[in-house]
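> Each structure below is given as C-alpha cells.
Bear in mind these aren't lab numbers, they're just calculated from the coordinates by the rules spelled out. Quick caveat: nothing in here was measured; it's all calculated off a predicted structure. Cβ atoms are built from the backbone, for glycine too; each structure is taken alone.
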Structure I
Amino acid sequence: MTTENKSFTPLNIRDLWQTPREIFNKLDLEFNFTCDVAASKKNALTPDFLDEKDDALSRGWHLSNWCNPPYSNIMPWVNKAIEQHNLGRTTVMLVPADTSVKWFKKAYDSCNEVRFISGRIAFINSDTQKPVGGNNKGSVLFVWRGHAPKESRTVTLIDREYFYL
C-alpha cells in the first residue's frame, strides 16, 4: 500500500506550492544555489530555474541545485539527484518526512546528509504569496553534496524556527 498520494489538496494545485522564502534563503546562504530545478514561473526561487516545459528530469542540472519536487511523484527526482551527485553536482531536496515509501529509503541510502525538520512547514500559495496551513506531514531535507562520498552521511534534527531567526 502506498501513502505517497494521500492529500486533500486540490489536484490542480497540489504540486505547485512554493518553499517559504525564509527556508530557502537560509539554505541558499550555505549552498549558494544556482538553479531551482522543480519550479514554475510563479514559484521559482532562483533567477535560473527549470519549469515543466524545460523537463528537468531529462537534462543536466547546475553545480548547486534547489529542489522542492512535485510531491505526487518524488522517485524520479530522487533518481535524478543521485545521477547528478554522481556527476559531482550538489542537490538539496525538500520532501515529506515519510519513511514508509520507497523513494525515502533510496534518498536516505544515497545522500550525504539528512536534516529532519521538527514542526510542519506552511508552504506558500504561489498565486497569493500567502502561507497555506494544513500540511499533514513533517519535512526533511536530503543533501547530495557534489563529490562527497555517501559514507560521510550525517543525520540531524533542526527546529523549524531555525529558518526564521
Structure II
Amino acid sequence: MKNPLQTLLMSLALCLCALCTWQWYGQVLQRKAMTALAQVNYDESTAIQGYTNTINNMDHQIAQMDARLSDLRDTINSNTVTIVGLQQDNSRLNIVVDQYSNAVVVLQGQMKQANESIRRQNDTMKDLVSQRDDFVARLNESIKERNDIVTKYNELTKQLEQIQSKKQK
C-alpha cells in the first residue's frame, strides 16, 4: 500500500512540474508578444509625432509663402499701373528676388536639418534594435539555464526513485 501511494505522489509531482513548465512557456510567449506590440506601438507613435510636426511646419510655411505671393502679385499690379515709378518698382522686385533666394537658402538649410534628424533617428533605431537583440540573447541564455536546471532536476528525481526502489527491495 505504501508503494502505490508513493507512486501516485511522484506522478502528481511530475504532473505539477509539467503544468508549471507549460504555464511558464505560455507566459514567455505572451511576454514576447507584449514586448513586440509595445515596440511597434512606440515606433508608430514616434513616426506619427514626426509626421505631424512636419505637416504643421509645412502648413505654416505654405501659409507664409501664400501671403508673400499675394504681396508680390499686388506689387506686380501696381508696377503695371505706375510707369513713372518703374525704377523704384524694379529695385523693389530685386529685393523680393533676394528674399526668395534667401528663402530658398533657408529652406535648403531646413532640408539639411531634416535629413540630419532622419539620419539620427535611423541611428537611434539601429541602437534600439541592437539593444533588443542583446536582450533577446540574454533571455535565451536564461531560458537555456532554466532548462538545464529542469533536466538536472529530472535526473535527480530518477535517481531518487531508483534509490527508493532499491531500499524497498
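> For structures I, II, calculate Cα Rg over 2.2 N^0.38 Å, for residues 26-89 alone and state which one comes out highest. Before the final figure, lay out each step's value.
Working: I: 1.04; II: 2.48.
Answer by largest value of Cα Rg over 2.2 N^0.38 Å, for residues 26-89 alone: II.
> Out of I, II, which one gives 18.0 for mean count of other Cβ atoms within 10 Å over residues 18-25 as computed from the coordinates?
On the way: I: 18.0; II: 11.0.
Label of the originating structure: I.
> Moving on. Supply the structure label, taken from I, II, corresponding to mean count of other Cβ atoms within 10 Å over residues 66-73 with the calculated value 11.4.
Numbers: I: 19.6; II: 11.4.
Computed on structure II.
> Let me ask something else about it. Using the calculated result -6000 for helix-only ellipticity at 222 nm (-39500 (n - 2.57) for each DSSP H run of 4 or more, over all residues; to 500), pick out the matching structure from I, II. The partial results should precede the final answer.
On the way: I: -6000; II: -37000.
Label of the originating structure: I.
> Here Rg/Rh (Cα atoms, Kirkwood Rh) has been calculated and equals 1.52, so which of I, II was it run on?
Numbers: I: 0.92; II: 1.52.
The correct label is II.
> Which of the displayed structures (I, II) returns the greatest value of distance in nm of label points 7 Å out along Cα→Cβ at positions 34 and 50 on calculation?
For this comparison of distance in nm of label points 7 Å out along Cα→Cβ at positions 34 and 50, the top structure is II.
> Next question. Thinking only about distance in nm of label points 7 Å out along Cα→Cβ at positions 42 and 106, which of I, II has the largest value? Present the calculation step by step, with values, prior to reporting the outcome.
Details: I: 2.9; II: 3.7.
Looking at the calculated values, the largest one is II.
> A further question follows. Given 1.00 as the derived value for FRET efficiency 1/(1 + (r/R0)^6) of positions 74 and 122 (r between Cβ atoms, R0 = 41 Å, to 0.05), which of the supplied structures I, II does it correspond to?
Structure I accounts for this read-out.
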